[in-house]
Structure I
Amino acid sequence: MADGGNVALGYYDRRRTTIWACRADPRFSWCAYVPESFEPATAHHYHLLVAVHGTGRLMTLYRDVFAAFADQHRFIVLAPLFPGGITSTDDLSSYKLLRTGALHYDAILLSMVDEIAAKYRIDVGRFALFGFSGGGHFAHRFFYLHPERLSAVSIGAPGVVTLLDRDHDFWVGVRNFEAVFGKKLDIDTMRTVPVHMVVGDNDTETWEITLRPGGGWWMDGADLAAGDRRNRLRLLKASFEAAGIAVRHDVVPGAAHWVEPMIPAVTDFLADVFVEAGR
């Protein structure tokens, strides 16, 4: 850090940053996009957007697709990496449920957010969160657990959804949410967070998301939200609205299951939340 409390930023701290190990747990890492115009003296004018990858773990893509938006609207974009194989040799999905035993992916992400705050001196009391596919799993469950930390959430085409259903246990519903997470579900705070859901109108494949008895994710009610990702997102939206949580729902014409066509809808949503609202 430079004298006077200013952050000394190097070449690899601006624009498309290098990939950094998470200090809280170096098994995980992150990269960021920081507008070239960013200066520590004006850090209070910048917002944070966290963009969470899907199962393919294309973390740099999730950073780069928001670069133009970040330049225009003074955002720093944080893209975490939750590698496969963390909990077992074939683990691809444990991060999607936020917690596996003593491993708390939500806490790992919040540690990364704290690192961004320390480096760039931006306010991260609340931040925007986007996730697509596996990241959409993460995003809506993180919203359940930490709504007080979010200024907005965009949920993109999750393959398996946790409904706001009090008749089924987690992950299907939220009946035992407090027992699982040690924290009550705060619907009142959730109602204050702008919510976006987005999916392609050609996102019709179900080979990866069909659950069967005996499978690793199977439990009572696992078929409650069935069909393709379009239908599952509709059911998630309906469960939100039944709880009094307003949702903006975009279906992208001609798009299948790929993140890049979703981005214009996501950035339009974020612009409405932050720019037109004067945040």
Structure II
Amino acid sequence: MNAIVDYQPTPRRIALPGRGGEMAVLDFGPRGRPVDVVFSHANGFNGRTYRTILAPLAGDVRMLALDLRGHGASTLPAVTEGRQGWHEFRDDLLALLAAEADGPVVLAGHSMGGTTSLLAAAAEPERVRALALFDPVIFDQARAAQDMVGDNPLASGADRRRAVFPDKAAAIAAYTNKGGFRTWRPEQLADYVEAGFAPTADGQVTLTCAPAWEASNFRIHNYDAWAAFRAVRCPVRILRAEHGSTARINDNLADLAAIGAKVEVVPGTTHFLPMERPDLVRQVLRELVG
């Protein structure tokens, strides 16, 4: 376990001039090897949150864990007014693949990151050899429209999030065994906070994903997941949480089977499935990399 906890990927910043800034990534594994996996995080999180989950694969698998627009250390502009939805994340991801990938890669992601990966695979299928989606956000257009104009508890909760703490230790103390963090290991929470907070001018720390941006992501989807599934041309693995899953796919299992997607409900898990079953995340990625 110590080797996993102590492993430190290489932080990098990749310029994406057509997208307006730089994307921060953590580079895992042999640097002389082409990129095998690109991993995208959930709303409000960052690439470092998944460090100990991915680290055991780093001996022979090259992986990039991203900070999506408005998260972590990325400098891509995060403007809530006039947004077009999660296609921003899709287009950022495609720009990153154009800059960093020598050939098709496994796109993987948790929650919003899984949906982002799906949208990218649908838009440019030649860039993607397989999809690994860990409790992605999948629902129909009617639900998406409701989230934009109706009651949206997740967005309201994000708007109310405390943004500033005296230091990172105070943030860890505030989150430990609370809310969605109840099932997290201490090292996972520490990694989230390490990249999820930045110093302020007065010596405190503040969220790198602003509450307004996190809330905006919960409100503005504006994508058609089912059209995206029909457009993909690669193997698809979906791991769903048993409790509180955001992958609302029960009525569409036949459609997923028709495109060859493999769906698995993981017993005992919540939406934070990657933190609760990192072994399964690694198993799926290992199988898809080959």
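FYI, it's all coordinate maths here, none of it is from the lab. Everything quoted here is computed from the prediction, not taken from an experiment. Cβ atoms are built from the backbone, for glycine too; each structure is taken alone.
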Tell me which of I, II gives -7500 when you compute helix-only ellipticity at 222 nm (-39500 (n - 2.57) for each DSSP H run of 4 or more, over all residues; to 500). I
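I, II: which one has semi-axes √(5λ) of the Cα gyration tensor in Å, for residues 83-130 alone, as calculated, at 26, 10, 9?
I
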Which of I, II leads on mean count of other Cβ atoms within 10 Å over residues 107-114, largest value: II
Taking relative contact order in percent (Cα under 8 Å, 6 or more apart) from the coordinates of each of I, II, which one would give 21? II
Comparing FRET efficiency 1/(1 + (r/R0)^6) of positions 163 and 243 (r between Cβ atoms, R0 = 30 Å, to 0.05) across I, II, which is largest? I
